[in-house]
Structures are given as structure tokens and as C-alpha cells.
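Chemist: Following are the structures in question.
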Structure P
Amino acid sequence: MTRRTVIKAAGAGVLASGAATSARGASRAAEGDTLVVVEKSSHAVGFYDVASGRSLGTVQLPDYPHEMVVDSRRRFAYVGHYGVRMASTVGEGGAAVFVIDLVGRALARTIDTRPFRRIHGMGIDRDDRLYALSEERAVLLGFDDPATDGAPSRAVPTHGVKTHLFTLSHDGERAYVTGLLSHTVSLVRPHDAAVPPLLVTPGQLPESSCLSRDEKTLFVGARKSSALVAVDARTMEVRHSRKTGGDPLRVYTLDDERLLATDITAKTLTVWSTDLRPIRSLRLDGTPAAVSLHPSEPLAYVSLLDTDRIAVVDLDRLAVVGGFGTQREPDSSVLLPARP
């Protein structure tokens, strides 16, 4: 039985309760796994044992770090210094990428990105080249060897306004950048600034996106339009749009047939088909922001901003099977499995 069949058998369209159990209620597959979490209002990155919820250490950072990615060797994490609490917060923000030593659980060094500020969206490709998005300048920065680089290797304009997040192709040759004020998604070529970006307006306030497994379709959450939108990843033409009835903050690819979306108005986690049909929703006990997925098990780790907790969700049953407390406002996270 496939994962999709399990969820459908549990009842398509059903809204399940998300009452959290203890961290020990999580799958045995999670024993020994570590969750690395950006705790933006505690200005830190925290390390947690998933099975027990026990804190393993904290790396203190300057004010308001936000997004994070990890290299393929799980040696370093790279955290953007946004420098303000929210996108609506006025201020020049931060101008740095923090390099976190995941083995030593310490700040290894800081890459200065000035004059590019409000570093928010972060991405890393299959060759471990790093990309960081300056919201203030609407420029995508590239780092060919981020473990040692002291400055960006390149920068390309995105032609959006208030560019917040981006989705990267595996080879790093395409980046899809959302503009919160331009209400656009830009297809840019991070390694060739001479190629003009292709833009589309998928709806109002597009924030997050994800690529299908074959990288032919881009799925976008248009927050003010309350819609999920499917866009041709090459032509940037809208293929299909579906109203969600809420505020789709983040969207993720689960497999060839399913997406996962967080809704911060309804406080739900919803599984959607890739043809944009709702399959099942889970109501949570907090406001879901970012999600990280276990690389080999059907588990999701959902950051609940307003309750300072991580909810561990079994994606086969779409049920909360564990959870633990964090410091203030957990945001992006990465799961480091005990067994690679």
C-alpha cells in the first residue's frame, strides 16, 4: 500500500485533530535523530534530540536569523541574517550568512554580504553551492565554496520587489524567486545574469513555492489570493489554480503525487494532490510555519510559531505523534538523521 493510499483510506477531505503527545510518541525511526531549528525571536539555532525533545545545545546569533540550509555532508548549516522579525517590520536588516558547525554545534564564521541586506531565502544545490536572497536589493547571491568563501561569488538581479523566498533546481541552474510586493515569481539563471528573468503573477502575495519531482511544474502559495497555483517551470505560464480558503504560507513536495501546505489562518497542515485536490487536513494546536521532512521516513517536523513547539507528524496517518518545546518562535529546521 502506498503512502497516498494510506492517507486516502483514512478519509479524504477529513479534518483530523492535532493534539500533541509526548516526544516519545514519535516513530522509533526517529531515535537518535537531531532536529536543528532556527529560533528567530531567541536569536539562536537550537539542536534537539527528536526522540526525547531534550535540548542538545544552542548557538547564539545576532538578532533575527530566519532561513537555513544544510550541505550534503551535514557538516555545515548556513543561516541567513534577516535582521528583523517579520517581512512587514521596517528596518535595514542584517547583511550576513552565518556558517554553523553542525559537529561542534558552534558558529564557525560569518560571511559579510554588504551591501546586500535582509538576507532571507536560502538554497543549496547538489554540488553544495550556496545561494542567498537579499530582500532589500532583490538580488540573488551565489557562493561557489561557501565553506571557505568570504564574499559572494556572483549576484544576479531578480526583477521582483521585496523578494522573500526562492526554490532552486537541483543543479542550481534555475531559481524561482517570489516577490511579496511585486506579486510575482521570477525565473532567474543564477549563473548567467545575461539571461533576462521570466516573470509571472500567480496571485497576490506569493511567498513560498516548490518544484515537482521532475522539475517541470512549480507550485506556488499565493497567500492573499488564498490559492495554490501550478506554473509551468519552463514557460512560467499558469496551468491551474485552486482556492484553499485560508492562507497558504508554505508548500512542499512530498512525492510524485502529493504536496504539503501549511495554513497560518486555519492552523492546518493539508495534503494536496499535485493536480491541486485536497486529500486530508490536520488541525494543529499552534500556528504552523516552516516544515522539515525526514529524508527516509514519513515524518514531518512542523514549527509552531505561537506556542514555541515542534509538532512531529506521521504523514502516513496524518497525525501528531510527538512534539517538544523550543525557544521563542521556531522557524526553519533541518532533520539530521542518526543513520544517513
Structure Q
Amino acid sequence: MQMGLIGLGKMGGNMRDRLKAAGHDIVGYDRNPDISDATDLRDLVSKLDAPRAVWVMVPAGDPTRDTIKSLAELLDEGDIIVDGGNSKFTDDQANADMLKEHGVEFVDCGVSGGIWGKDNGYGLMCGGAEKNVERLMPIFDALRPEGPREEGFVHAGEVGAGHYAKMVHNGIEYGMMHAYAEGFELLEAKDIVKDVEGCFRAWSRGTVVRSWLLDLMVKALEETPHLEGISEYSTDSGEGRWTLEEAINLAVPMPVLASALFARFTSRQENSPQMQAIAALRGQFGGHEVMQFGDEPYRKAAKEGQAEVSPAAEKKDTSGEATPGAKKSDN
């Protein structure tokens, strides 16, 4: 099958390679001319035979919306666009309605698999009309993992359902990662445990907590046994927030996701204003000691070379006076 693919980054580039290896005719476009098969969107469309199929794999938000709007002016009635990025599901119906005015069909597709998808295949979650999904099935079959279709692909429902399913998938991912992270820190903190990496490796076969994420944790510990030198600063790409917003809107309790997401927010703070307030209040109502910067046990221990935190934690930098409040994000 012939298809245009816009966005040839870490995901899109690997998807192009996998599709080509399966025998599909893929015309790729990227702003980087060194990896692009077309000079611009108009050139890409001109290289495709009608009825055309174009897969958009660019960052969510304005980049995706702008790309789809531009394509709407270039494509013909009967052509189809797939949004395979991490768009918010609420964007999908708006895009579908806009494209319908041009006679262009639309399918949203959540894609999971990361940089490993080229070899292992991608988990695919689609939303849209049955006829449009069936039309694209040769592409979906080439991208998904080998084996039964239902174990790597789902037509989740109407327009928006694919990205909604991917959003929930990512929310689950947040919780799973955080559970492994908590287990890692507890194992590192206990002096009788001598082989933390070995514990995770032993869990990877035959246990109820085995998963691909666990395999990746083992790989990370192979490369950096105590994760030394790795900053705790952790960003989020939005799907966790969207999932939590939906949970609130639908009155679905999701405490695991909320905890995991808020932990990422905490990771970006040099000092926690919340905990500063708690320390101040304890001093006010109970006369408890209110420590000043530099007096904390872990800072004193760091100066003496005796950490009182998890052995996995980097010693805090005490070279300068700490500044209250959260660090500013650079993104």
C-alpha cells in the first residue's frame, strides 16, 4: 500500500523503516531535508496516487493541527488522514469535522512502542469509521507486533476513541513506573539487600509483576547499577494530566495515577513550599524545631559523607545557599 508519512523523528522514522520492510510504498516528509523524500507537503501529496492516505506523526497540539489544516487544502475528496501522534482526544472530532468539509476522511490512532517498535512492533489503538479503519488495515497489520491482530491492535470506537485509549494507557504507564521506582528505592535503602539489580532481574520471569517496563528497568540498572548521576527531575508530556482530568470529570477514582503525576511535579522542586509551610506550622502550634537551610540531617550527613537517605539518592549539593520555592521548568 502507498502512504505518505509526515514526521520522521524517533517514532516516525522507525515506522517508515518498518513499513518499507513490509513492502509498503512510503513517501516521507520531514523538515530535515536529509531524511525527507519530499520538499514540502505539496510535493508529498503530488507523489501519492489517489485516493491518498497520509499519516501525520508530529508533536501534539498546534504542530498537528496546523499540519492537518494544511493537508486539507491539498488533498482531494476520498483521501484520508491518520493522526498517529499523541493528540488530545478532544482535538480529533474537530479535525474530523473540518476535514469532512473537504471530503477528506479521518482516523485517530494511538501508537505505543517507543524506539523499540521498529523491531518489536507497535501497539495500535484506532478511532474512526469502520470503512476507514479497514481501508488502512494493511498499514496497521505491518506496524503491529506479529501474532494475533487483537493482541496488538484495536478499533476502539468512534473518532477520538483511539487517542482516548492511548491516553488511559499512558496513565496506567505512569502508575506502573512509579511502583517499580518505589520498590527500587526501598530495596536500595535496606542494608541486608546486596543485589538490587538481581532482584529486578529475578522478577522478570514467572512473577506477577513481570512486564516490558520491568525488563527496561533491568536494562537501566545494568547500565547504571544505582542510577548514580541521573537527575530526579522528571517531565511529563501531558497524557497523565488529561487522564486525571477525565477521571475527575467522570468521577472515577484514580489515586495511583494522581500520586505518580504529582511525584513528577515534586521532582522539579529544589525545595517544597508545601513542606516549608508544614514545618513552619509545626513550629507555631507545637513549638517543634524549624530547621533552616543547611541544618537538615541529610545535608549534615552529606557534608560528613554519611547519607541518611536512600543509597540510590545523590548527595544534595551544599555548595551554595538553597533558594526557597520550585525550580523553573526549562520546557
Structure R
Amino acid sequence: MKPKSFRIPSPDLQIDFSIALVQIRRECLQEALCKTIKDMDIAGLDKELADFVPKKDMAILASRGLRGELLFPVPCLLTRNPKLLAYYRLLYGFSQKAFYGAEFGLAIFKPMEDRGLISKSNGESIPSLCHALSECASSLLKGVGEERLTKEFMDDLSLLTLGPQLRGGANVRKGTAGIVRIFESITGIVRESVVSSNRQCIEIKNAAGRRVLIEFSSDPDIMIREVMAEKRYRNIIAMEIKGGTDFSNIHNRIGEAEKSHQKARQAGFVECWTIVNVDKIDIDMAHRESPSTNRFYRISQTASGAGEEFKDFRSRIIALTGIPG
């Protein structure tokens, strides 16, 4: 009996993560924290730690041979390196969405993490932020237990939060890349009728002399509308592009597309299309899970510029926009 062979995909995503991790360590993990402290006035740092951190917590850290700023932020530290806010957010286990969402009112501090930017509004509130974060840090210290507290353990906690963030970012990039490929495919189809174009919108003139807009959007991802009058449109096609390649998650992606298409239907779109980045898709199953979708296409086929699926996509774009074939 011939031995069964197996095919394991290339670990491209993990390779990308490893490259990103090197940069992130330099910017907002323990490596960045240590580098920042190296150039600071330690006496001033210690004074703020004494002001902002409960004495019993400082004693616990000292008993483990750890400095207070490994767990507790203070104003002089965040002022010196605003991006270290990400270090504490990751250490405490908060995603960016949760931390900077409306619930906590911390959105004004996001420029510190993203761009290292301190403004008048967020700068004045840094002491209050540190007090709030110190309470969170105390809860974390109590919850994990002092016996497990080491620099390595705290680094592990940060990485546990960082992993989903990196994967989420990778998924967003895949989704964006998929949208761009479809947008470029449409551009090629309507090229002879283009009046003007930029990175967000293509304006074409159809055979009836009417203006038709093909636009990047967020919900739906791409929409095609005919201009009827000033700020009045005939909504023609709403497209949801799902760029993820993980077949096991295809049901969730189609479900997301269905939610978007339901809103598109309410907005009066004539056609709703879902374009996926998974080649082996059960179309009957997909229609059951997204009954609002008129047509399902695959990115690989639609962006190829050839084949029956592309021909169908092309002919429908031409017919529905009313441009010469």
C-alpha cells in the first residue's frame, strides 16, 4: 500500500508576524520600555512611581526583583515615549477596539500609540490616565499572583494580546487587497467609458449619456450608482468582497456579506454580489446563507481577465451600467 502523502501550506503568515514582531518589540514592548528608561532621570521616575503606585504593589514587585514601570505606567514615562501606551494596553489584555472604544472614553489617547503624538487635550489627561491604568495593573497583579510574576511572564501576557491583533491586521490587509483586485478588474472592463478616476472613485458615461459612479466604500465594499440628479442616485450594484483565504471561516464571511446586502436592499440596490477568495465554494450553500446575494464570484476567477466566470462578471457590469459592449 502506497504511503499517504500530506501537503502542509507554507507558513507565510507566521513569517510575516515574525518580521512585524521585531519592529513591535522596538516600538512598544519591553525592549522599547527598557530603551526609554535608559535615557531618563531614574530619581524622577521613582518619585512618580511612589506617587502613582500603591506601596504594597511596589513591595511585591521589589520582592520579585522587578521595577515598578514594568507593570505600572507613570506620566513622565508616557510623556517621554507616548507609544509605550501600547505596551501597557497589551500587557493588560485589551485589544485596540476595546481599549479605545466609546465605553472607556480613551479615544483621545490613541494618537499616542499610533503616532507617538501628545496633544494639549490628551497631554493634560495623562496623569488621570495613569491613575486609571494603575488600578487596572493592581487588579492584574492580584489576579495572576506574585509567585508567577517575572519579566518573561509579563512579556508572554503582552504577546497573548498581540497575536490576535496581528492576525486581525493580516485579515484586513487581505480584505483590502481583494477589494483592490476587483476594483482593478472593473476598471479594465469600463476603461473605454471612463470620464475621470481616482483611488476612490471611477466616473463613467454610459450609452445614454448618464454619469455612473464606481466607488470604494465601507459597506458595501464597492458600489455602482447612476447619477440621476444632484445628490440623487439609482443604486445599481452593491459588492461585498471577502478576501480571507481560510475555508473554515467561509460561513462567517458569507454571513457578514448577507448583513451588508440586507442594508443594500433597503437602500434600493438592484443587484447584490458577493465575491470570495475561496475557490472551493458550495454555491447552493452560499445562497442559503446569503439569500440576498444575486451572484457569487471568486476573486481568483473574476480578477483573472479570462474564463467563463470573468465573462459573466464582465457582461453583467456592461449591461447594468449601460456602457457600450
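Each value in this text was obtained by applying a stated rule to the coordinates, not by laboratory testing. What you see is a predicted model; the values in this text were computed from it and never measured. Cβ atoms are built from the backbone, for glycine too; each structure is taken alone.
Chemist: One of P, Q, R was used to calculate helix-only ellipticity at 222 nm (-39500 (n - 2.57) for each DSSP H run of 4 or more, over all residues; to 500), giving -16500; which? Intermediate values should be presented prior to the final figure.
Modeler: Values: P: -500; Q: -14000; R: -16500.
Attributed to the structure labelled R.
Chemist: With distance in nm of label points 7 Å out along Cα→Cβ at positions 155 and 283 as the yardstick, tell me which of P, Q, R scores highest. Don't skip to the end; give the middle numbers.
Modeler: Numbers: P: 4.8; Q: 6.5; R: 5.3.
Across P, Q, R, distance in nm of label points 7 Å out along Cα→Cβ at positions 155 and 283 peaks for Q.
Chemist: Given a value of 3.7 for distance in nm of label points 7 Å out along Cα→Cβ at positions 115 and 203, calculated from one of P, Q, R, which structure does it belong to? Intermediate results must be reported in sequence, preceding the final value.
Modeler: Details: P: 3.7; Q: 2.3; R: 3.0.
The value was obtained from structure P.
Chemist: Determine which structure produced the value 75, 43, 43 for Cα extents along the principal axes in Å, calculated from the coordinates; the candidates are P, Q, R. Intermediate values should be presented prior to the final figure.
Modeler: Values: P: 50, 46, 36; Q: 75, 43, 43; R: 76, 71, 32.
For Cα extents along the principal axes in Å, the value 75, 43, 43 is produced by structure Q.
Chemist: Quick check: 4.8 is what I get for distance in nm of label points 7 Å out along Cα→Cβ at positions 163 and 195, calculated from one of P, Q, R. Which structure matches?
Modeler: On the way: P: 1.4; Q: 4.8; R: 5.3.
Checking each candidate, the match is Q.
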